[in-house]
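Given below, in the form of structure tokens, are the structures.
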Structure 1
């Protein structure tokens, strides 16, 4: 079914899903997204003034992308064309262009083309839009659940304003549900429904800011629940729980949300927030993320962010990865949690990654010189004749297994890459090195 359905609604079609019937027609009816739709915001002013340029709406399902497009359809004086990228192709774009040119010639009207799920267009299809958005033949409104900076052509992005829609807050979802339940014209008001405050809270929490899913659950509950003796259909938490089965999680293992959650997970471990780390871990596990992927990220964090402040963190993380692979899920969640919490609670040092990155940058960008002759391999005939290995001081022949000797190439003499921190075991390592090398700086 076409997500728009606004033509059918104008004709009084009451068979449309509740979520479709309840879509606002006027901009002031839109609930939520105040960060882009407050009266002082650019998008609000552009819609009211009917002065729109190409737009891309990006956000999770049920947050109002199609709703805003519908508001524009009812507000604008322009010709309005609707396509869905899952079924449309290049031929549909060309047809829209021809219609736009005819409309402009006959009435002088511009044409707005709304493309739902625009990220599903391939590069050639997106490229086909470019010349017509460039010359004003079409004003594009694209809607996508995927990050447009990853999924939409850069040239198309540069010709559009990108607006990100956020998951609706609990109060916004509850307001939308109440309106749908008690509205007699487009909603369920004629069914004489009573919905408890607890049920409203349950829906607001378990739909994760997706108004469409909340309305679908309410409609299903209303249509399948018998009236009580008082003549009302009572929608309770228990009934709605049965209709929803499981809390919705906005998590696409190949999409933008996937990267946001794993980023937050790593940053929480790095920031020593044990509770946030296990929270984001739970979100990934519940959404079905590959446990091997999670384990690899914990291993990287153990080395990059803990390092030698607690060398045991890498051991724990690596063994956790092996254990999860052997044990599997759901028990593997315990092992992942143990490793993530160990890394989160461990002392932190990024000295190891800084050391290797600085050293690699020098290798790429600087004159690095030759390996000193006395450090070169001398395990072959004729090596000594070439001066290889002559003068090398064997550290184990000296007290404390240390002897002062230049190991760096001459041009990098005295360069310091690994600056030990005063955290955890690195502090002890620094102390031991100072004892071994005397007054030599570290």
Structure 2
């Protein structure tokens, strides 16, 4: 692995080690400011998500010539080949499938309908824009849409995984990251507005809310029983599990991808790509471990460490962007608006069908669109004790998001005639 990269002399920072320090310091500063040390920053981050700055600030560094975002070893192999699969392991490790099943059939039905809405939204928005404004979906746009599907079904880790699988251009990826944040933030604000009127809306619709009260008591009891203070041993075991599985995934991926390389059809589905199998194996092992005592590592902070890996990866993607080209594709916002509208219509129809309370509609939708980062916020807006419900639903997408988004990408690729 290269420590120093050979980059053009016009770039101010030429050392990968210095670049690593800059990115780490940038992320630390963003999250410290996002914690609201002053009233100004509280108001600022109420409107500007920290996630967006994790893309844009490194992109700014690249645009002004402070760094060379492409000619370094931070993104590949460190971030994409090591940190991404580690994040997938730790985020899927924390999934509590038994707890999710206890949420009840109505909530799960509404949540699954939200996922179906995302899939249908991708297809409908692509087709409508192809009829209305073909340039909006021309070229490799389908790849960016597949990455966005990964985010809206799963989360940031799935979006980045699909980005790697389909080799999405960094600028196109950045443009869809803007669409992601814009649409998701607007919808989240709408749900927060509706949450304050949940009682009136549920009374008017005749929804049964008794299951929610029972859920509050059960979750409070579980949280109290499993609370713990993390130790050094916990952290070392978390690191061992994450990176041990990353090593195993890489060891398995090479022979498997080489075997698929002997089939002509395999390349069309990227099955001859070693990285695809790294993602699949990491996610699968993480999911299998969620059925074992290893899931207890979540109470020691497994998903938080996974999220640290994820945000470092996001910053490394951001530093490859051409900041000045992010506004070149306004048609992508139209794609996002149509897409989100289809999702909302489908999940609203499902909620009406089973007379689900507004809470199910809100957390079911944000469990897809916002994943484990935003779903707890929406859940807590209905009642603080319900925040873990958002976490549970949000983590489901980490297990399914990459696979479903991959197939969405295949459908969009065929629609694009590629």
Structure 3
């Protein structure tokens, strides 16, 4: 069965013909652009870009702080009852997004089959012949996530880390561009009316020779689904804007295991501006992680200008033995505190203190893990500074709004905020956290009467 349909009134079946694949791709994109511009969207999009292209707004025009969790094997590796337990746990901790593979290649007990024994394709070298029962279960999981207030960052065809058998890179190449286009059309038609999706193209890999094939999946989706935004998960320390230039890409991602805040800074500086979130860094329970590392990369993300962060935990992401207990490990508890803090302040107005004009001393080592990141709102009403280690820092209070400044220390391990006085918004002042460990300094203009951080 081949369900390749017409694209903008032109049928593309059989071989590429004398023009070759490159010309065929250009024709596809041109006709698709004409088709998209001529048609209206049936329902409001779940998200749209902010005016400054730094974050997303939901349908109520509320800025969306992405508090994400890696749940790569959720569709393939757990029962519906187990999926419900996971989704309810994440909702209770304030998570509002999960990163999930639609089709699993390796990291499931019966991969590529799901826990019920259903495979997405009888033959993975032919994406045009699909198993309806597999996708019915995927639909159920995505809808159940919506019931729990969770956006699904859905990877339709995870490519996999180079040199390993984790993803569908070889199968994508075997399918060719036409079948990838047909698969994209199938996905677009199937999921266009879901309200809780953001598409994630690629997966742990730069596309390389599969670039045209990934594009075809994306543009196949776009034929009928213009409601959902698209992003990409590339190789570590690789920017989607470099790998998919001038394409369907609407949201950027950061991905690094090295000096995280440095990667975030580079991505933020890229022009033109694009909403960014930290899609992957060190996972709790692997990568020689520490409890503080999971927290600091999340705080670095927002204070370096991104609109959110996806944390990961092993065994949660693969739903292997012990995942139920791991859901309550310190990482997700810390992210619960992280979400409460930033949602209690206008995080979307924060601008990174790149030149250290607000926090002027006690910054730590720029190339190290103790580096202090800080950001201030445009009106000078709030400053937030994250200290990975306890030390005395110096803040120029004259950079805040005139009047008086309320001082708070927020404990990122417990979510408890401690008031530390009210000062005149003038001159340089030194601040030291209450004890050892990582801390967050929050400074607010007193006239705003903001509640305690995290409230």
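Brief remarks on what is shown
- When helix-only ellipticity at 222 nm (-39500 (n - 2.57) for each DSSP H run of 4 or more, over all residues; to 500) is computed for each of 1, 2, 3, the one that comes out at -24000 is 2.
- Entry that produces 10, 20, 25, 34, 11, 0 once P(r) over Cα pairs in 10 Å bins from 0, in percent, for residues 239-366 alone is calculated, selected from 1, 2, 3: 2
- Read-out Rg/Rh (Cα atoms, Kirkwood Rh), computed value 1.00, structure in 1, 2, 3: 3
- Structure responsible for 5.2, with distance in nm of label points 7 Å out along Cα→Cβ at positions 111 and 343 calculated and labels 1, 2, 3 on offer: 1
Each value in this text was obtained by applying a stated rule to the coordinates, not by laboratory testing. From a predicted model like this one, the values you see are computed outputs, not experimental measurements. Cβ atoms are built from the backbone, for glycine too; each structure is taken alone.
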